[in-house]
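Readers should treat all values here as calculations from the given coordinates under stated rules, not as data from a laboratory. Being a predicted model, the structure only gives us computed values, none of them experimental. Cβ atoms are built from the backbone, for glycine too; each structure is taken alone.
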Structure I
Amino acid sequence: MRLVDFVLLPLTGALIGWITNVLAIRLLFRPRFPLRLWPLPFTLQGVIPRRREELAANVADIVAEQLFSVDELTERLDLPRLQAEVEQTVKEAVRQWCAAKLTFLPGGLRHYFSDVLRDVAAAEVARQFPAMARSFFVQMRAQVDIRTVVREKINAFDLEEVEVLVKQVARRELAQIEWLGAVFGFLIGVFQALCLRLLGQA
C-alpha cells in the first residue's frame, strides 16, 4: 500500500461526492421536459417539473388549511375602521355629485342641500354597512377557492424562474450540500485507503 493512495483515494472520493451532489441538485430542476434515454426503460425529468401538479396541489392544501382561509381573513378585518372609511367616501361622492348636478340652485341653498344629502346618505350607508359587509364576506367565501387560486398561481410559474428563485434563496444551503458530498467522499476515500492498507498487511 503506497502513501500516495492515502492522497489519491480521498481526493478522488471528494471529487466524486461533490460532483454527485451537484448533479443531484441540478436534477431537481432539469431536464424540464421528459427525456428518453434509450435503451433505458424510463424517461429522465427533473423532480420539480415532473411533480409540479402534485407539489402545487399539496402547497395549495397547506396554504388553505393551515396558513389562512377566507374566514380567517374576514375575522382579522377592522370593520369599524372600514365603516368609517366608507362613510367618508360616501360623503365625498355626494358632495361632488351635488356640486356638479345642483348648479341651478343658489350657492347657499346648494350647500344646504349638499350637506343634508351628504349626511343622510352617509348615515344610511353606515347603518347598512354591517349587513352589506356580512353579505360580501358570504359571497367571498362562496366564490373564492384558496386552493384553486394557489394551485393556479404555482402552475403558472415559469420553471426557469422557480429554479432561479430557489437558488437565490437557498444558495448557501445548496452550496453546503455540495461541499458535504465532497467531505463524505473524502472520508470514504480515507476509509478505502485504510481497508486496502489493512488487507495489504494481512
Structure II
Amino acid sequence: MRIAVLAVQGSFLEHRQKVETLGAQCVELRQRGDLETPFDGLILPGGESTVQGKLLRELGMFEALKDRILQGMPVLATCAGLILLAGKLSNDGSVYFGTLPVTVRRNAYGRQLGSFHIVGELKGVGQVPMTFIRAPYIEDAGEGVEILAQTEGKITAVRYGRQYGMSFHPELDEDLRIHQLFLRECGMDAQGK
C-alpha cells in the first residue's frame, strides 16, 4: 500500500508520519515526475490553498491529479485540501479541482486567533479530536454528499464517493482513526497490507 501526499506546501510531513505509522508506504508529490510512482490514495494537506493550487499548475501536476480523482482514486483532504476539492467557494471566485460538490467558506472561523480544538463526533468513527486552524467550513453539501461531522451547527467533514473532505487537521492530533479509515478506503487490510 502506497499513499501519495501533496508535498509542495503545508502539513504534509505530519500526514506522512501517520500513514507510515499505520504501515503504509508514502510518496511525496513535489514535481510532475513523482506521479510516475504508483500510489493507491492521495492526501491533500492543510496549508495555503492558493499557494498549493498555483504550484500544482506550475509544476504540471494539476490535470493528472484531477483525472485520478475523477476516476475514483481515494482522497483525504484536510483544511486547505478541502478548499482544493470544493466545487464552489462562497467567498472566493477560485475553483481548483472542483470534484467535491460542496460550497466552502474559506477562513470561516477567522484568522489564526480564531483557531480552536474540540473533541467531536465523526460518523462511523466516534469521538475524535478536531483541531481547526484558520479553518473553512462547508456551507452547502450537494446531492450524494454524506455529512460526517458538524461543529457548532456547521458542516466540517463530508464524504462523496471516495473523497473525504475535512475542515480540521487530523494530522496534528495523536488519534490515528481517521487515517485508518482512509487507508481502509484505499484497500489496506487489518494486517497493514
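State the single structure among I, II that was used to calculate mean count of other Cβ atoms within 10 Å over residues 124-131, giving 13.5. This value belongs to structure I. Each of the structures I, II was assessed by FRET efficiency 1/(1 + (r/R0)^6) of positions 92 and 164 (r between Cβ atoms, R0 = 30 Å, to 0.05); the largest value belongs to II. Computing volume of the Cα convex hull per residue in Å³ across structures I, II gives 232 for structure I.
Which structure, out of I, II, was relative contact order in percent (Cα under 8 Å, 6 or more apart) calculated from, if the result is 20? That value comes from structure II. Out of I, II, choose the structure whose coordinates give helix-only ellipticity at 222 nm (-39500 (n - 2.57) for each DSSP H run of 4 or more, over all residues; to 500) equal to -6500 when calculated. That value comes from structure II.
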